[in-house]
Structure I
Amino acid sequence: VVTEFMMKGDGGVPEFDLYNDPTLFYSRPKGDYVGEDGRKVLLDFFLVNDGLSEGGHHVRATIDGHPVILTRWAPYFIEGLGLGEHTVRLELIDAQGALVPGPFNDSGERTFRVLEG
């Protein structure tokens, strides 16, 4: 038996259609990046039921408070980070600049660290 089940932080089940709703899943960065691994940090996400374009949906990646607009689903790397804690937030945004509704389309602020090797 295969079951699809997901819980919200408050214990409820979010309204979400995995087969139809545009959805952004955050993947990386996360954790600690030590030495050389911290020079080029992968920014990664998974997109379902949607495509990105300059005139349509896009991802707003806010890195250490600086927003960057991503209009292609491709590998991205964050370079030039100093040692210490850093933040990333990914949001799936529509053509009008509003957040696309869905339980995962705003990753919230995630933290990761770049450490000396």
Structure II
Amino acid sequence: MQLNKIPRKIVIPKGTFFLNQVRLVGNCKAPNLELQIHGTLKAPPNPSQFKHDMAIKHIDHFTFCGGVLDGQGEQGWQQNDCKKSKSCNKLPNNLSFNFLTNSIISNITLLDSKLFHINSMAST
């Protein structure tokens, strides 16, 4: 069997883990890609570091289940006061799905986003 035809699974165990930016970008040839989170992932507290804390795009037959994504919004809001300054940096979204097809997202918990919890574009 060709390596690119084997289903892939990424499992993040119980516990709390601090993220840098996460980007899963296709075009994936594996028949299924699954991301299972059993713990909590904490986004970087600096709001100007990234556009999205977690971005997933251009994947067919993707499954994302479980876990907690903590955007650490309160820490970010303290560093970026857009109410007082129109020249402030844009805040990142917790989770971005772009151009996903035949995909399933289930049983995730999103906390304290710096901007929007989920951004989805052109996904089915």
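Things to note:
- Parent structure of the calculated result 12.5, given that mean count of other Cβ atoms within 10 Å over residues 69-76 is the read-out and I, II the choices: I
- Relative contact order in percent (Cα under 8 Å, 6 or more apart) - structure with the largest value, from I, II: I
Readers should treat all values here as calculations from the given coordinates under stated rules, not as data from a laboratory. Bear in mind that the values here come from a model prediction, so they are computed numbers and not experimental data. Cβ atoms are built from the backbone, for glycine too; each structure is taken alone.
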